[in-house]
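Each structure below is given as structure tokens.
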Structure P
């Protein structure tokens with residue numbers, strides 16, 4: 001899976017977020033900035049992202065994900 005495909009998937013499912021994705025096709029580094037993370041603990045933020053990627057992870061298309069999830073205030 002190409003990083004751009006992962007980015008499109010995340011953008012389509014996580015409203016009003018800025019998404020950056022890098023990777024080698026199976027291992028991805030993801031940074032997501034969005035107000036939807038406000039008030040959530042880190043594990044809750046990750047759960048939102050994993051929910052979007054779950055089908056690709058289950059299929060083995062995505063093997064590993066390293067993610068940063070930030071609110072717009074945290075990003076500044």
Structure Q
């Protein structure tokens with residue numbers, strides 16, 4: 001596919017570096033960068049870790065209707 005894109009300065013600099021160091025063309029360099037981005041792990045922080053603490057409240061959740069009624073009463 002042929003298209004026109006506007007590259008950020010840092011991306012353009014990396015493409016120039018890849019062309020110089022690796023001897024690849026612009027399209028090959030851009031494709032390599034895109035593939036790295038598609039396979040990279042997510043950029044957000046550490047994995048979610050649920051932390052629970054005893055609150056002294058006990059609710060029987062075997063009957064969801066009762067739970068919803070309780071929440072309505074105390075909500």
Structure R
């Protein structure tokens with residue numbers, strides 16, 4: 001699957017999830033990322049991020065709100 005970390009663009013391709021959706025999940029604190037400096041690209045740990053996106057999508061399909069998902073994933 002390539003490198004240990006991926007950009008949000010690569011995560012879009014891997015998960016088949018829209019860029020705007022992943023950006024929203026990141027802003028809501030649902031996706032872990034690393035960013036060395038403020039202006040540098042966010043890097044997502046590949047396996048963990050894919051697992052997180054899959055779990056979020058599963059919970060959304062079950063009818064949970066973002067607020068509920070945040071609580072569940074804590």
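Work out which structure the value 1.7 belongs to, where distance in nm of label points 7 Å out along Cα→Cβ at positions 8 and 40 was derived from one of P, Q, R. The structure behind it is R.
Assuming 255 is volume of the Cα convex hull per residue in Å³ as calculated from a single structure, say which of P, Q, R it is. Walk me through the intermediate numbers first.
Details: P: 77; Q: 255; R: 92.
Only one of P, Q, R returns 255 for volume of the Cα convex hull per residue in Å³, namely Q.
Read-outs: derived from the displayed coordinates by stated rules, not from any lab. Treat the numbers as computed from the prediction; the structure is a model and nothing was measured. Cβ atoms are built from the backbone, for glycine too; each structure is taken alone.
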